[in-house]
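Trainee: The next part holds the structures, each set out as structure tokens.
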Structure P
Amino acid sequence: MSGEIVNLRQARKQKQRQTKEKTAESNRQKFGRTKAEREADRRRRDMLEKQVDGHKLDGPATTLPGND
């Protein structure tokens, strides 16, 4: 009738690690992006920033009446 001796603290911590790993795997599948997707987004963002910067007006600042 001798059973295996189990350290409850270690068993609890191991179960927490397994739970965290399952959650992490789920999040990687749900929210993870490939390197190609990240690069495409970066290029698109850079292109849009250049376009916006190219349309900026560099002139004297005008103030509206009543905003002194």
Structure Q
Amino acid sequence: MVVSVCDHTMKIRYINAKNPGATHDSMVFNMSSLKIHLEQQHLNGLRNTWLLGDAGYALKPYLMTPFRNSE
């Protein structure tokens, strides 16, 4: 499983290819240095950085996910 993050210009900012193919992408993120970095930045007051994730990720202050059951 490869997880990558790009910015608004499509420049790759982070890539993680350490985990086998059957590992869920949210598990890879939860074990990543990227999550640690984003949590530390948020705790230090940085509030202008967000990742966009699919419904498989948990909502975090720095990670936006789709609304579930938005009826």
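Any read-out appearing in this document is the output of simple, stated calculations on the displayed coordinates, not a laboratory observation. As the structure is a computational prediction, the values presented were derived from the model and not from experiment. Cβ atoms are built from the backbone, for glycine too; each structure is taken alone.
Trainee: From which structure (P, Q) was Rg/Rh (Cα atoms, Kirkwood Rh) calculated, if the value obtained is 1.52? Display every interim value, and only then the final one.
Mentor: Numbers: P: 1.52; Q: 0.97.
The structure behind it is P.
Trainee: For which of P, Q does FRET efficiency 1/(1 + (r/R0)^6) of positions 19 and 51 (r between Cβ atoms, R0 = 35 Å, to 0.05), calculated from the coordinates, equal 0.15? Can you show the working numbers first?
Mentor: Details: P: 0.15; Q: 1.00.
It was calculated from structure P.
Trainee: Related question: A value of -22500 was derived for helix-only ellipticity at 222 nm (-39500 (n - 2.57) for each DSSP H run of 4 or more, over all residues; to 500); which structure in P, Q was it taken from?
Mentor: Details: P: -22500; Q: -6500.
Of the structures listed, the value fits P.
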